[in-house]
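Presented below are the structures under discussion, each in the form of structure tokens.
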Structure I
């Protein structure tokens, strides 16, 4: 694996201070990625790639300068520092909200984020894993295509700043995305299933491939539905899109600037008492767990919504110091640890507390007549909360039983209404990427059944 010289961030900070800035920070990362792509049951490509770089941020008279380099050498580090210092020196934009960089604190101990086996994974091992998943997906002659994208990443992250922050950690993960297509005469349907784990042995590729295949087969014979208002049961990726969007709307910068539909709801009972959402970057083996965030602040467990009350935003140091509170440890660069990304805010591992019993089928029996929406690839408008979601995979529920698949339907609701109108939260957790949540039943949403 490409090695990261942990001295480079400290060197960059020292150089920046010598150039006359008041505070400085340097962040570096290197990663090894093994990727395999398969189309229509055939392996098309297997690659190994290395990426890495260093980012510099400096502060001078409340002016921020930033730069980065993709070359981890002393010379390229020096050039990046010079660019950041120059940017801060010539900037006319004084940021009155800028309070500086975080001070030192003890990183949180987080278990289960590093797998030495992934660091040593070879392309032929990844090809074998994908091939086994492909073979496992051959469960029905009506399946016309299986596409798989697989990647494994092993990474080192290091950070230092002029106030005494120093930290380094290693982590790894493997992810598989399976898309299946089924045909029966003129009928065609698709299924999609992702999987994401910290250890390869925990990633059941064959099971994920079969699940995608079954979803495609279940979608055959889909019917159009009329436009109507119905209860909706959210499961799978549709549930992930909804809950993760609520957490992204709690980005403190969006809230502070009035760009979130939750901007005026902090401390307010704005949701059903059945809804509790937790963000926990310290979850052992969590796919987004880490000892510290992209500014070096320690990871924490944060309750976002508790029994319907909006309890907390997600903060980095910039947003937290503006409000006079502690950072929640959610600084992120392009949503994670990208050396060439802007420092913002992003959620980590999300958890919705179960309050009932069973899964989607149990909620279906409770709803009587409803729509079960399992997959959508759409996202809501975080400023307004409006969500128009094309139903990629969904089923009608009639007399308490899941019946036929639907097609050419769009579900419309507002996230504020969604939170208020939760009638039931199941008891069986689904693990969907970085979310663990039971299915959720909302009392009403608009189903547009006209052709798309």
Structure II
């Protein structure tokens, strides 16, 4: 279904008293690529009055907004326009109040000062997508309520005889019930939107999701799972990481490469993402059965996982399957070697029965092509680029879709030594 232009427009409120920051953010948000409608206020009290009128999609507040604290303004935004996505501009990311605001979901993301333009644009786009998704869900919910009301009215009419038109009334009831079912079944649209949001934040997240979706589909077929558990497992594979964009992107980059590269404070933040994902899904009735699976997808068989340190059989079966499937798909290695690495931890990190189920499904699964981000220095012969590589002046060196030879890799490494290139590249996997 085509989306109306007004549904796509983002009306952003920027509360900031620094002219340089205002000018910089305005230029980015009003650019042709983003197209935000931006309103600025230097005083928090003025912004709060504006918020009472509603119609705001995105609220960005500085730590200090003239006569108000940024968190005060965002708290008022949560009350006045709860559907708006809230961002905090801050240089004190480790402050207890900022971390508490993130945990309480008062702040969707913080933007560090100074910021990297690429990370800022990704954060703003992700925040806008989050708002659009919430609005779409609200619209679907209202449509379903209207349809359910129609069904009830028609059923009452049918029970009373329907004025001699029982056949027509019954047909109308059946048609309305079908419409309600279709509305409730719009899960696929929501899933695809969320997966694309993950891609904007970090391509590896989408790649891991679509590969895991394919693998658990095969697992469910092999296990002869019933329809509801099969659907829940598949949806959990798609949605398990939807809270990750709420964590600072450099932290996630390190975590995806190697969790040991993150310090304890960073891991504490990351370990909340299963719980945050569940909170994000609670408004979606069609994902009710998915929530326990997502909440437990990082639990270890030995009881040392997170967030609840569940052990053994107390972990839902579908979550045990998902845990193994996710770890296999995120390795991006030779399937045999990746499965051997998994089997080494059978009975420790993983349920042995889940490991056997995944091992049986791997050779039967046709993995979709994904994209993953790697360091430039990790490029190897045979890799195919998922994004153009340009030099520091914007000159195209190798286009997207180019399969690299060893000489091409050497050329890039030599150029990088003389004039550093962007350190991250995208390759198909």
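Coordinate-derived values only; no laboratory data. Predicted model only: the values in this text are computed from it and were never measured. Cβ atoms are built from the backbone, for glycine too; each structure is taken alone.
If you work out distance in nm of label points 7 Å out along Cα→Cβ at positions 350 and 382 for I, II, which one comes out largest?
On the way: I: 1.1; II: 2.3.
Comparing I, II, the top value of distance in nm of label points 7 Å out along Cα→Cβ at positions 350 and 382 belongs to II.
If you rank structures I, II by relative contact order in percent (Cα under 8 Å, 6 or more apart), which sits at the top with the largest value? Walk me through the numbers on the way to the answer.
Numbers: I: 15; II: 10.
Top value of relative contact order in percent (Cα under 8 Å, 6 or more apart) goes to structure I.
One of I, II was used to compute semi-axes √(5λ) of the Cα gyration tensor in Å, and the answer was 41, 28, 17. Which one was it? Intermediate results must be reported in sequence, preceding the final value.
Details: I: 41, 28, 17; II: 37, 34, 22.
Among I, II, the structure yielding 41, 28, 17 for semi-axes √(5λ) of the Cα gyration tensor in Å is I.
Here mean count of other Cβ atoms within 10 Å over residues 278-285 was calculated and came to 19.6; which of the structures I, II was it taken from? Each step should come with its number before you reach the end.
Details: I: 19.6; II: 16.5.
Structure I accounts for this read-out.
Of structures I, II, which gives -16500 when helix-only ellipticity at 222 nm (-39500 (n - 2.57) for each DSSP H run of 4 or more, over all residues; to 500) is computed from the coordinates?
The structure behind it is II.
So FRET efficiency 1/(1 + (r/R0)^6) of positions 62 and 206 (r between Cβ atoms, R0 = 35 Å, to 0.05), computed for just one structure, reads 0.05; which one of I, II is that? Provide the component values of the computation, followed by the final result.
Values: I: 0.05; II: 0.65.
The correct label is I.
Taking FRET efficiency 1/(1 + (r/R0)^6) of positions 14 and 270 (r between Cβ atoms, R0 = 35 Å, to 0.05) from the coordinates of each of I, II, which one would give 0.15?
Details: I: 0.15; II: 0.75.
Derived from I, not from the others.
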